[in-house]
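Listed after this line are the structures, all set down as structure tokens.
What follows is calculated from the coordinates using simple rules that are stated; it is not laboratory data. Quantities reported herein were computed from a predicted structural model and do not represent experimental measurements. Cβ atoms are built from the backbone, for glycine too; each structure is taken alone.
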Structure I
Amino acid sequence: QDLATFDLGLSLADDNPVSDKIAKAFWPTISVNVVATLLAFVISVPIGLLSAARRNGLFDRAGGAMLYALYSIPSYVGAIILIFFLGVRWDLLPFSGMVGDDYFELTTWGRFADICAHMTIYVICAMYGSLAFYSRFVRQNMLEVVRQDFIRTARSKGLSERTVIVKHAFRNTLIPLLTLLGLVVPGLLGGSVILENIFTWPGLGRLFIESIYQRDYPTLMALSTATAVLVLFSTLAVDLLYGVVDPRVSHR
């Protein structure tokens, strides 16, 4: 009954409601992960399409080598490197916290820009490791799809290669891509535990570590439950998107 009414008890650390603490940390984590995931897909999908269209060409080989080099760098190592260069040496971007000291003195757009500036390095670190995985996944699925009979039929009708790849082949690659999207959500939430503590980001990952140090068991149990609910909702969202991508999939 308490769980159904979002009454998760009181924190042992400060006697505040656990639900309030999770609600406060929820949106910082979700905002970064949503932006990082969308950017990773927006960048990796065109790379995968071009790599498949120019298989074993210069772009395919050079791009694959560069992306796998990025993939081999752990996110926390990349975070330290980016903080050193972009935040310390060149002083281009803030790297600690979610907002600056003058946040409440700024206009609405100024506050938005301040949050974006603070999350930039974090988003890059959460995103770059996925680029190689997503782009290679798109490339491999595209190479399998272009061997199908309906692609040969489309080409025999005189359609341009761009139309064949983007309109016909890529559409059939979206379903396994959506499946992959549902599988990466737990990994993103797990990575938040490390990255949020590096960037002092006030999200669920940082709250999780603080609760461990403070032995705040009600908060820890509530965080585990919230993470499970997020994974379930992401799986449900992917199932619903199947019907958008492929009308043949019905949901009753």
Structure II
Amino acid sequence: MISALRLLQSDMRLVRRDAMLFFYLIAPLLLMSALWFGVPAANDVLIAYFAFDLSEYYGLITGVSLLLVSLILGCMCGFMMLDERDDHLIEYFAVTPLSRKGYLVCRLATAVILSVFYDAVLLLFAAPEPVPITHILYLLPMAALEAPLIALFLIAFASNKVEGLALSKGASLMVAVPVAAWFIGPPIKYGFGIFPAFWIYEILRGDSGQWQALLLMLAGTGVHLLAVYVMLQKFLRRQD
């Protein structure tokens, strides 16, 4: 516990010193502000000048915003881990009471906790249309797993922070590609189910009842856990 607290204190100092990491920490708040103020204003303009009602896509916009928050936080944690690997700190933690396993748990737990907090705030207060509480409870487990998934993806495949920056753009495809399923009917759209983000979009589509949403959550959480496991094994093999 003491080692974990010291790691957290070190993280806070690192975020204060690194402008990019600090930006990643506050970026979700900026995104929520844009979602809260910008989307309704944009909808008014589109209706007035183009007779286009953006509200039909509020669920999609909420899903993209939710996943962007997790992407941002996952990249932040991933970059911190890349910095620590470059400085050989992961090897140092492996021989301390914290241990490599404890270090990894702390890092991924930080990503999960931050993601749950920001995502809950977004869904409760910043979404352009109300999201049912039951749907929020179904969405949070999947959204929370997105952040450690992104962090593990970066640390598993990037050799340094420069490569991590390049791969973060590739990671954004995991959020962007499943958007296509929003405009495709069944059964073809379920081919996008290999992307964890797909299941978040499906719940926010708004045409599923409580039991169907529960099944989507269970399937989506399973896909997320499988993806996290695969990335974790890749990372561990690279560390050995």
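Name the one structure among I, II that FRET efficiency 1/(1 + (r/R0)^6) of positions 174 and 214 (r between Cβ atoms, R0 = 35 Å, to 0.05) of 0.90 was derived from. Checking each candidate, the match is II. Set I, II, criterion relative contact order in percent (Cα under 8 Å, 6 or more apart): the highest-scoring structure is I.
So volume of the Cα convex hull per residue in Å³, for residues 86-229 alone, computed for just one structure, reads 180; which one of I, II is that? This value belongs to structure I.
Output the label of whichever structure in I, II has the greatest value of FRET efficiency 1/(1 + (r/R0)^6) of positions 182 and 198 (r between Cβ atoms, R0 = 25 Å, to 0.05).
Values: I: 0.40; II: 1.00.
Between I, II, the highest calculated value is found for II.
Percent of Cα pairs over 23 Å apart was computed and gave 51; which structure, I, II, did it come from? Kindly include the intermediate steps, with their values, before the conclusion.
Numbers: I: 61; II: 51.
Source structure: II.
When mean count of other Cβ atoms within 10 Å over residues 166-173 is computed across structures I, II, the figure 17.9 traces back to I. Comparing FRET efficiency 1/(1 + (r/R0)^6) of positions 70 and 94 (r between Cβ atoms, R0 = 25 Å, to 0.05) across structures I, II, the highest figure is found for I.
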